[in-house]
1. Quick check: 15.6 is what I get for Kirkwood radius over Cα pairs in Å, calculated from one of I, II, III. Which structure matches?
2. If helix-only ellipticity at 222 nm (-39500 (n - 2.57) for each DSSP H run of 4 or more, over all residues; to 500) is computed to be -21000, which of I, II, III is the source?
3. For relative contact order in percent (Cα under 8 Å, 6 or more apart), which structure out of I, II, III has the highest calculated value?
4. Can you tell which of I, II, III yields 4.3 when distance in nm of label points 7 Å out along Cα→Cβ at positions 28 and 52 is derived from it?
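Computed from the coordinates by the stated procedures, all read-outs in this text should not be read as laboratory data. If you're wondering where the values come from, they're calculated on a predicted model, not measured in any experiment. Cβ atoms are built from the backbone, for glycine too; each structure is taken alone.
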Structure I
């Protein structure tokens with residue numbers, strides 16, 4: 001029950017919030033890369049590598065992508081999500097490196 005008394009212990013300093021936001025943003029970027037690395041195959045089309053994802057996996061990747069690009073992606077199709085991630089990594093200059101990592105992982109695990 002609220003009594004109208006000011007609860008100073010509920011105040012979160014701006015510096016702490018800024019740090020928390022940055023850590024959360026980094027976590028989602030890392031998770032997006034991890035999911036990409038685990039599921040992308042070089043022989044897949046850019047818009048097809050999420051086709052076998054479960055609903056939970058799609059929701060997870062949409063959440064991480066939403067943090068990466070700063071917009072809601074939950075209404076997007078599997079294809080648009082997959083293509084946007086590949087396009088984003090190409091835009092950032094990371095795609096060829098990540099593709100190389102995937103190929104290396106696949107070769108080692110044969």
Structure II
């Protein structure tokens with residue numbers, strides 16, 4: 001597992017979430033298709049990331065990165081803000097937690113297709 005793989009999972013998840021939200025609100029079948037593609041991508045990236053790694057590491061990295069990406073999106077694009085400045089410390093703790101996980105920037109193990 002690497003930081004790049006976890007970021008890929010998070011971006012694909014956000015693509016799936018936002019597309020399916022639009023489909024659910026009557027925006028058209030194209031959003032359903034892109035939502036499904038997003039989640040198929042999540043499955044593929046999970047398989048790749050879980051090779052030679054642990055569920056514990058992949059899941060915590062994914063949750064932290066996803067939280068940061070969605071928080072940045074909400075802050076910059078949607079203009080959302082926290083009610084209390086102490087809540088920003090929670091985001092800082094997520095960043096610290098990701099640092100403490102010590103995720104490598106790149107994977108040292110080449111991907112192989114699992115045996116059936």
Structure III
């Protein structure tokens with residue numbers, strides 16, 4: 001496990017539980033080098049956590065540009081959104097942007113582990 005993987009797993013658990021603070025999500029993607037593109041990723045991650053589909057899409061395109069995504073409302077689980085990236089497991093959350101963010105975090109963690 002890399003140094004970056006542990007904080008991402010901790011963030012994933014908080015995002016899944018809905019207990020992360022927006023600043024924590026921002027900080028996980030932010031870097032001290034003040035790179036504008038990385039700063040934008042951090043903002044997109046924070047905004048996706050807060051429910052922005054545009055931000056979730058932008059984050060996806062910047063960190064997983066070639067990974068196909070599927071998002072849907074699950075009729076079997078009332079008011080739950082499903083999201084899957086490529087062959088990853090399905091993620092459920094109360095809003096589509098958060099489901100998408102969880103799927104992105106899981107994919108990034110999987111990449112770090114390989």
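1. Label of the originating structure: II.
2. Attributed to the structure labelled I.
3. Top value of relative contact order in percent (Cα under 8 Å, 6 or more apart), among I, II, III, belongs to structure II.
4. It must be structure II, since only it matches.
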